[in-house]
Structures are given as C-alpha cells and as structure tokens.
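Listed after this line are the structures, all set down as structure tokens.
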Structure 1
Amino acid sequence: MHTLPVQIRFNDIDQMGHVNNAVIMEYFDLGKEGFFTSAGLPPEEGDFTVMIVHYEVDFQRQIHFHDAVSVETSVERFGTKSLTLLQRVVGSADGLAYATCRTVMAGYSRSAGAAAVVPDDVRRRLLEA
C-alpha cells in the first residue's frame, strides 16, 4: 500500500467549513500519481498507461482545515485489461477513513491508440508498491 500525506490548502475549504467533496477527488488523483510513480510507472511515460473508466466514492466524515490526512492507495483487483484501485483518505493520527474511492482503470497502449492488456511487469510493480 502506498501512503501519501496531503497538505490541506486554505482554498480547499468551502463555505460549510470543510474540504469540498470535489477537492477530495483531487486528493485521490494525487494518491494515484504517487502510487504509479512509486511503482516506477510515472503516468506521463511509456507506451502502456491506464485511464479512468469508472469511479465511486463514499464520504464517511468531514475533513476540516487543521486535520492531518493521507491518501492510501493499493490495487484491489486486476482484470485482463483493467485494474481496480482502492483508495482511502484517512486521518494520519487515527487511520480512520474520511472518504473511500474505488477506481476502475483500463489499460491503454499509446502507440496503438487502443485498449491493452495489463502487462505482467506492471502487475508485479503495482503489487509491490
């Protein structure tokens, strides 16, 4: 599992006094980028990449400005041409979830411009990240 601490910015807070739900999606994106990069698979490099085809989010509790949070990211499952990431925004001190996201990502070959099988070495790297 990859863990990325997130700095909450002043402009992340909405008029309700908590981090806006749309901003939490940005936290999940930061977690994805960190996860793939830590696995040696920076999103902007190489022929094989993945793209989001579906995600679902559950919001468990509010994040406030002074909360210390991290994004945890891991692979929940692999398909032939896809993978599902499980991510959680958690309290850095207590590990309790603020939000949980499942993201289905399809494999894609940049050179072919088409869907692609997730290569074995990519699977291995992501499981080790």
Structure 2
Amino acid sequence: MDVLTIGELAREAGVNVETVRYYERRGLIEEPPRSASGYRQYSSDDLWRLRFIGRAKQLGFTLREITEIFGSDDQRSPVNIVEAARAKLASVEARQQDLVAVHGRLERLVDLCESGDPGACAALDVVS
C-alpha cells in the first residue's frame, strides 16, 4: 500500500488540500495516522473515497447525502447508493418540470413584451 501525503492525495484526487482537511472535519474521510514527524499518511482507500465524493458531487449529491450513502457503519452499500440515486433522480425530474414551466412563462413574457403591450410587460403578468 502506498502512503500519500496530503498534497499528493489532493493532487491525485483533483482537489485542494483545504478540501481534504474540510472533508476530514465533516467526517467524510477519517483522520489518517501520522508519521513520526506529524505528517498525515493517507492510503489508496482515502484516494478512492475522495474520488467517489467528487463523482457524487458531479451527480448533484450534497455532502450530507454523500455521508448518508456511506451509512452509519461507514461501508458503501449498493442498496444505499441505489436509494440515494433514485431520490436524486426524483429531485432532478421535479426540477426539470419546474424549469419547463418557467421556460414557458418566460416565452410568453417575451411574446407579450414584443407585441407592444408595455403595461402587461412591465407587470410581468405571465409570471403566475
């Protein structure tokens, strides 16, 4: 097993050193053992976890949700991941519906404003 310094870990994971420290404080990664001179010593498991966190964030998961994915026993479970992914998917679908509705209202507003009714345009009558 390779031992990584905090700088090496951060570089390999594509994050800032302060991000690693922040994730430690939040409990997303465990505080690693230290060398005799006090340097943090990270493992390949820590690197995997940081990369997992990065991928999960790209999919829209919050840090709280990522913590929940790992579960109370700190083991990543396919069941936890599937449940979280389904919940996130439902959230994304709801946001998509909201965006479609907003898009329609904005199109109506543009049409209204371009048609020359300044009173209705200024009142944003199509917003509701």
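Please treat every number below as a calculation from the coordinates, not as lab data. Worth saying up front: this structure is predicted, and the values here are computed from it rather than measured. Cβ atoms are built from the backbone, for glycine too; each structure is taken alone.
Rg/Rh (Cα atoms, Kirkwood Rh), for residues 50-89 alone was computed and gave 0.92; which structure, 1, 2, did it come from? That value comes from structure 2. When relative contact order in percent (Cα under 8 Å, 6 or more apart) is calculated, the result is 17; to which of the structures 1, 2 does this value belong? The read-out was computed on structure 2. Using the calculated result 2.9 for distance in nm of label points 7 Å out along Cα→Cβ at positions 18 and 98, pick out the matching structure from 1, 2. So the calculation was done on 2.
When you work out distance in nm of label points 7 Å out along Cα→Cβ at positions 42 and 114 for each of the structures 1, 2, which one comes out largest? Greatest value across 1, 2: structure 2. Of the structures labelled 1, 2, one was used to calculate helix-only ellipticity at 222 nm (-39500 (n - 2.57) for each DSSP H run of 4 or more, over all residues; to 500), giving -6500. Name it. Structure of origin is 1. 1, 2: which one has Kirkwood radius over Cα pairs in Å, as calculated, at 18.1? This value belongs to structure 2.
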